[in-house]
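Asks: Listed below are the structures to be examined.
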Structure P
Amino acid sequence: MPKISKPLTDKEIKSFKPSDKPYRKSDGKNLSIKILPTGKKFFELEYKSPTTEKMRRISLGEYPLISLSDARDKAIDLRKDIKNHIDPLDTKNRVKDIFRDIALNFLDIKSSVNLAKNVTKEKRRLEIYVFPYIGDMDIKSITPTHVIETLKKIEAAGKLETTKRIFMLLNQIYKSANHITHNIIADINYKYTFKSPTPKNFTTITDKKEIINLYKSIKSYSGAYETKIALVIAINTALRPFNVRALKWEQIDLTNKLISIKAKDMKMKKDFVLPMSKQVVAYIKEYKKIMQGRSEFLFANSLYKDRCMSENTLNTALRRLGYGKDEIVSHGFRAMFSTLAHEHMSEHKQASMIIEKCLAHCDKNVVRSIYNRAENISEMRKLMQWWSDFLEDYQTWQ
């Protein structure tokens, strides 16, 4: 009677030390882990080829990039192929459209039209959550079940927002490969397959007296001068924090009192022009006397002048002013502006559409968005001037 190997455990695998020669430890059913002299460990499946009748071994991946559980699942799938007279090694050696290669090529193309830091984040998500499971597979052999099982692992860890982001990224990758294979992501109904993340609301302040105290605190900030002005500009313009931190002198038109940002630097990938209030123009003119010439950025990184201010700088400054992250974050200036502007429409007399335009929000009505070419700069200018007057004129708030 053949000896039945005791299944391995993760603890045992981690304890296996390299030797002068490669050696294997069996997990049973012809699945084993091979330990190399370098210390690397690879799962292997030994099987009898259905085409040549000879014994062969196929590598299933490196541990711990592929877990013991996943190696067993892969082995089960391969045994099914062998039972159906398919030799896994013959299939593996054919020319394939490997998912990893297609995904990385897509990101390389995407990086030419998107922010580099965002593409880098997407690549990192793939490396952590996707490549270990389907990265080495031929994209044509990946099924909706493979994708769902991969994303369910992320969902099980409670990372619902990450699950959704990766699902959307996979859809983009498959669309880019529509000349190779059908978009299987389009066959998955996300709403009824995965849990939806709770909408993220940025903490903000909407009480008038509290806004008074916040604005006074910002204007009396005793830290770095550029951080103080960045906060002042952020609250007065309601720009996204990244767009404030990444402002360049070339984007500032003091003569026409406009901030112009190209589509590639905007979240919605559309050119954006925002009128500046007279107060913002005055702040920038004074700031320019001291800071222009030091960097292409208004708010350069304290260490590297060829980079913009760190993403944590503004929130850290708010913490130093005594505001907790449950009270206000820099992105919350946008919600503050939106709330107060909508509450006071009878005063500034501008429509909700103009408020949304100042926030660089796209019209949710696709048809109207396409045909509405009006810039509404005059109306936006009136609204942004009202907002700065609202912030600066403390007496009207008493």
Structure Q
Amino acid sequence: MGRFLWACYDGGGNMPYGLGVARALTRLGHSVVFAGRPEMTAKLRGTEFRAVELHQAYANADRYQDDPRGRTLAYLTSPAVAEELLTLAGSERPDAVVIDSNFGGALAAAPRFGVPTAVILHSFLRRTLPSWHEMMRHQSRTRTAQGFEPLPGLDELFGGRDLFMVNTIDGFDGAGERPWPNVRYGGPILEDDTQARPYDLPWPADDPTPLVLVSFTTDAIQNSVAKLQRALDALATLPVHVLATTGTVDPDRIVVPGNARVVAFATHGPVMRRASFVVNHAGYGTVMRALTHGIGVLCLTGEAEDQRVAAFDQPRTADFVVEHGVGLSLPGTAAVEDIRAAARRMLDDHAVRANARRLGELVRRSGGAEAAARRLAALADRVAAGT
């Protein structure tokens, strides 16, 4: 069966989604090895997959210091990283290479791998396409400022690969045509973060008090202590129980109200089964998982303390939430009083849960991980067949 090399960017939710697809590939008899920066290898420790650390990940990081995402951009755009990936491919001899959509340097080097290559995107495409153009232009400008060759445009980086796999439902992705002939849609991938652990809620299962899950980004550069605190303060005077997962924010930095519990990571599925709604940064994975549990989302969109590093897809996911009547959206800087008023509306709006159940059934039926795995497996089959 096929061998896959996964050129990985582990920012935000990318790692859990990648694991979901990789596990689906192994169920089909294929093998997957991940390659990425040191943070990625740490996240995969203890999983069933081999992870190769790219030692050139930050080789040029000192040249990128003027950008707030300097180290990340050094990894995503430096030619040294792409060259190391090409050397790794020579020793691993994969049948196909999978490249995360953010990974501009690897995407530019894709024709040199000598095997079919696939771009994988773990959220919306049409809704976010203008921002993708700007992101890659920014990567290219940053790269040329360091004296490196510019990146090609999206027509080459995305449209020129053998497959562009979008892990969402086509009908969720707004109106319009597919921008390139290689685009294929599957469905959301529901996989837990590797750091998530079961958490025993302290409130009895038959307690009628509504439960609210508060969970923001696991991306350290976006996470905000202030936003977490405002969300908890807003919920403190409502008749609810609250579980907050803080991700990269140290729970000890939070003042915890009496109706709340705070933990760094927790497996969300069992909590969502009891929850009335979720307060979230409009993270694509959390929104889609909430739908499968028939609950809505109050989005405090992805603004960080430094607005330059806010994730562009989160406002578009919040647009989806509002358009489909599965929640509400506020700016990430919303005041406590505004968050509290929106939370009251979420508790009282039964239509939100009905809409969430309807869309959640579509998410479950889409079989996102399996759909992506089948598309990727077809690339490896082409190599095996000599075509």
Structure R
Amino acid sequence: MTQPRRAPGGFPVVGVIGGGQLARMMQSPAIALGIQLSVLAEAADASAALVVPSSPVGEHTDLESVRAFAAACDVVTFDHEHVPQDVLQALEADGVVLHPRPGALRFAQDKLAMRERLTALGISCPRWARATTVSDVTAFGDATGWPVVAKAPRGGYDGKGVRVIGSADEVADWLAEVGSDGPLGDGMLLEERVDFVRELAVLVARSPSGQAAAWPVVQTVQTDSICTQVLAPAPGLDPHLAAVVTAAGLRIAGELDVTGVLAVEMFEVRTGAGDPAYVVNELAMRPHNSGHWSIDGAVTGQFEQHLRAVLDLPLGDPGARAPWTVMGNVLGGDHPELYRAYLHVMARDPGAKVHMYGKGVRPGRKIGHVTVCGASLEDVRARATHAADYLQGVIDE
């Protein structure tokens, strides 16, 4: 396994397990900070491996591969949450510095553990239950109203591992997996289907010494369970609710002892009196799609802040650079060649920032994003939408 070369001056090596686009987007701020990045990649042509010179290939589930990788790093962090707990605990026993730590990461790996912990903390959540039998599912649906949302506690993302069901029959195959070593081993998570106004996200960063910072609350726009656009800040958000959800994000980070970036995805809802409120939907303990806007739209973007946090460096200013920033995800379409479309977008709108992930085109796959900043939300949203649509082949003019 190729070892990373330490930079002059004693600057540290940060290891990232996982070679996806999140690891890739850490490389530019790592260069600016003088930090050496090393990535344990799934393949030699993984997104991050194309831009990070030290990118040994290895599986995140293989303890010896991960152990050899971590031995050459000062700090190890993650591109995803799928590293098994037994691997994480073995690394911690070896004295490897992990951020976030295994004790915190389990709440992003296991949705049932997350719901139990947040409920104990008094954080607003949808009504929920653990289900292991048909009668559990039926009782919950009858109590809260059908349909309900069923989730596999482990391994799901972008709508995978989530079903909206009208009866227990629709999860009979999942119930058969309860008690196994798979995603449904401890039972499935059932949640009430929330009648929400819109989806919000708050990103915070927290360092091992306890310093924390939060970016403006954003609105996320979902299409077929995939985030397609982020509006920063969330338009028309009640200032009191913005303060409440930011405080909730910071409290979650502190109570769960999160180190690095934490994304708290939530629903904006209305109380019986019509007042704005929230319920937490998901947690992610890493840089997150809802924070990509910050690369160009904030004084300190989420990838730089994550590196600062895991190294316990002073955190940067998370404030916005412009009144509005809109990020549009670029999803794979039917046309594998993107370069001509990329040139068109750059020529048409020199103010748009195009970020491509070096990934092969596959329908529905996240292959890049576009960010536009400015004084008018209507203008920047229209420009970001046009650029993303053109790159995806949705429009051709």
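Bear in mind that the values in this text are calculations on the coordinates, not laboratory data. Keep in mind the model is a prediction, meaning the values are calculated, not measured. Cβ atoms are built from the backbone, for glycine too; each structure is taken alone.
Asks: Of structures P, Q, R, which gives 31, 22, 19 when semi-axes √(5λ) of the Cα gyration tensor in Å, for residues 35-226 alone is computed from the coordinates?
Replies: Details: P: 45, 19, 17; Q: 31, 22, 19; R: 34, 21, 17.
Structure of origin is Q.
Asks: Using distance in nm of label points 7 Å out along Cα→Cβ at positions 83 and 235, single out the structure from P, Q, R with the greatest value. Could you put the intermediate results ahead of the total?
Replies: Numbers: P: 6.8; Q: 4.9; R: 4.0.
By distance in nm of label points 7 Å out along Cα→Cβ at positions 83 and 235, the leading structure of P, Q, R is P.
Asks: Further question on the same structure: By the measure volume of the Cα convex hull per residue in Å³, tell me the structure among P, Q, R with the highest figure. Don't jump to the answer; show the numbers that get you there.
Replies: Numbers: P: 211; Q: 131; R: 148.
Largest one: structure P.
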